[in-house]
Structure 1
Amino acid sequence: MHVEFREFNPFDVWIWLKFSTIPSKREKEYVEELFHSWFYLGKLGAFNAENLQVQDTGLDISYMNYDTDAYNRSLVALMHNMGEFEYEGEWGRCWFDLGTSDAIAIDILINGLTQLSQEYVTIELLYLGGENDDWSTEDSDSRPTFMYDNLDN
């Protein structure tokens, strides 16, 4: 799976997948379950890089002292919104407002999609951000346009 970052605004980002063939209903379910799970974790603040106590400790975490108040001392890192997944031919896309979630969320998504592609549905390309010239996002009902109606004024 080739990963490419394009113009990226975390508050208004499209994530694009190109499959090796038109995905079946079951393959779409796998992809959507991964994205929904990722989003729910983000909505609950799981992608907070300021509170990675176990990761920062290293390999030996036996009898580790975990500071349960550390989360409250860190900045909030919440995802805000997810659109509906859309498909057209070999392409799939979904819109997100990643809010204040930290960049570790993107790494976790890429890791999950890489494994999904190896075991369940072949994903050739993953584009993070930007637009596809042959599939306009302007006509999509997935992205809540009301949030951006007054940006040009």
Structure 2
Amino acid sequence: MPQDCAAELLEVVPMVMRAMRAEVRGHRAPELSMPQFRALAFIGRNEGAMLSDVANFLGQSLPAASKLVEGLVAARFAIRRPDPTDRRKISLTLSPAGRAKHEAILTHARSFLSHKVEHLGEPQRSAIVTAMKTLREVFQPCQPVEVART
């Protein structure tokens, strides 16, 4: 039975993520490339992240991530600040416009998912919520924290 569960996860999770990416790609602001959108979302989840954190998340080199983040800064979605403990490091936060953009995208994503499951009965939706909570308990402890900042 664990093998059947694993097979379903391997089939369904990528399907959900592809649908989400397509939806976000189709409704993101034209001023944001998909990598910029991903960086914006990462910074939104990790206020105070360093440029190297963004590069690691995106799988990019530091120079490529720096250029991408510079685009977010130029569009006034992100703010670069020298790290208070090490001036060679750059700390990133969302600007008020960036925070608003991030929230708008999250709201749209939640709405998209809500519409996808609205035809299901309450017992089915409850089962999904229970399954997601269970998956969170299983995977969250072994997930590295995106950015551990205090």
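Read the figures in this text as sums done on the coordinates, not as results from a lab. Fair warning: this is a prediction, and the values are worked out from it, not measured in the lab. Cβ atoms are built from the backbone, for glycine too; each structure is taken alone.
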Practice prompt. Identify the structure, out of 1, 2, from whose coordinates helix-only ellipticity at 222 nm (-39500 (n - 2.57) for each DSSP H run of 4 or more, over all residues; to 500) was calculated to give -22000.
Written response: 2
Item to complete: Compare relative contact order in percent (Cα under 8 Å, 6 or more apart) across structures 1, 2 and report the one with the greatest value.
Response: 1
Worksheet item: Comparing distance in nm of label points 7 Å out along Cα→Cβ at positions 99 and 123 across 1, 2, which is largest?
Response: 2
Worksheet, complete the sentence: Calculated from one of 1, 2, Kirkwood radius over Cα pairs in Å reads 17.0, and the structure in question is 1
Worksheet item: Who wins on FRET efficiency 1/(1 + (r/R0)^6) of positions 83 and 115 (r between Cβ atoms, R0 = 30 Å, to 0.05) among 1, 2, i.e. which is largest?
Response: 1
